[in-house]
Structure P
Amino acid sequence: MTPDLSVDLQIELGLRLVAGLVLGAVIGFERELHRQPAGFRTHSLVSLGAALFTIVSAYAFTGPNVDPTRIAAQIVSGIGFIGAGTILQHRGSVRGLTTAASLWSVAAIGTAAGAGLLIMAVIGTLLILVVLALLDRVEVFATRRLQLPGEDKPRSPSGDEDGRSEDMP
């Protein structure tokens, strides 16, 4: 049985959807800049979908014998199928792991936004951006500085041919 939702609550829930979309889009934009196969639209849709599923599970399915967390729990495993589609073996190395992980993380951002945990969603988005943008530079610096094996070719700062083992060229 669906509860009667006030107009104010429906507006708040709509804003949660917008927050999930925008935060997913920010991460997707970073992926788009690095020309990854899952970019702006994909990350936006995953985050928006996770937010919508979370809201539906919390507000549409209520009652004494209903567990609203079941739908939200399936987001975690369901997004794994999309992520698995981004992982490929290419020339002896595995590629797409970072893209798959970013999609999985964006689903968590959408889930947080849908649950009304907007500050956690924003902080999570910022931390994901740190991992995607900043830690890549730290990895390149450390690999070169410590002369670690695995760098077959230098990385381009533009991201056109970044040589990452995790992502698609």
Structure Q
Amino acid sequence: MTTPEDSPGHSGGAPADSPAVPIHLRPARPADLPTLVPLLLRLKRLNEEFDPLLKVREDAAEQAKAVLTSNLADPKSLVLAAEGVGPDKDKVVGIVRAVVRERPFYVPEHEGVILDIYLLPLYRRHGVGEYLLREASAALKAKGAEIVTAEFPAQNEIAAKFYAKRGFRPITEIHARAL
């Protein structure tokens, strides 16, 4: 992964195609789990605000650790850690979690699914999310994805607008009811 500082033509300010609040994006490591788990839980708790059927389990921290550990070992998965720079140097301030899965009935056959993108509030609305999306899409393509999709709560209008602005559109829907 490149960082904004590594982009061609960088001359002290952020290049036109990089975030205004620079970050360093890199593959996550097992040593990052103590930082990544709380970030993922913050996202899941935010999701809970959109719909009561997304209520976070009491054992969610253990589940997050197990899921991330599994993702880190899976070559079809992608977990990226976004680190701050300057005063936040080496501090993980965001996470991207995605997977490449087969679409057995459709062409293209391999789909890169962005499952989670979360940034600490200080890093939002500065182009960093767009940078994460662009880099995650490139990494998913390198893993064989031919199409990229994003999963998020249906009631999350902020996410819907974020992805729509970047050319995403709905292709499937999941409807639910409690039993």
Structure R
Amino acid sequence: MPALVTPRLRLVPITLDAIIAVLDHDKPRAEAVVGAKFPASWPSDELLVSGFPYSRDAIRANPTVRLWGDSLVLLKDEPRVIGSVVFHGHPADGVAEVGYSIEESFRSNGYATEATGACVEWALEQPGIDAVQATTFEWHLASLGVIRGIGMKQVAVRDHDTLGSLLVFERRR
């Protein structure tokens, strides 16, 4: 994925070197590789588990597939990481799954919508990609705002063991 630029953001591809530094919890090395400061709370194990569900070995074995479309969200005019947009790997079935996160102190500014929208647009332009999906819970209003703000429509509901109904949204070519 090339770097993308939006009116307020730069979306920088997550490279193998960057993710290995993050997985190693080596913030100085990650910052040097990316060329930007990471938030104080990054990387957290919770973020890594949800954003990068693959083992280190799987990522190293096939970074082109495992890190496909994954980006760090930086402020356009400041070398500072404020979030990420990830696709959970290159899809074999033509349906990419996107996830996103913005650092708490930068939320409620539309950054998640701006970043995720740009990444979804990029994904839908790629050969073999027919749709992009995102999932969230019906009670997660901020996430629903992002998903609806980028033009996704609800296509299904799945049951979650403990947290209620998981809504599935999709945007097609």
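FYI, it's all coordinate maths here, none of it is from the lab. In this text the structure is predicted, and so the values were computed from the model without any measurement. Cβ atoms are built from the backbone, for glycine too; each structure is taken alone.
One of P, Q, R was used to calculate distance in nm of label points 7 Å out along Cα→Cβ at positions 133 and 149, giving 2.4; which? The read-out was computed on structure R.
Consider the structures P, Q, R: one of them gives 31 for percent of Cα pairs over 28 Å apart as calculated from the coordinates. Say which. Display every interim value, and only then the final one.
Working: P: 31; Q: 24; R: 19.
This figure was derived from P.
When distance in nm of label points 7 Å out along Cα→Cβ at positions 93 and 117 is computed for each of P, Q, R, the one that comes out at 3.4 is P. I have 21 for relative contact order in percent (Cα under 8 Å, 6 or more apart), calculated from one of the structures P, Q, R. Which structure is it? Computed on structure Q.
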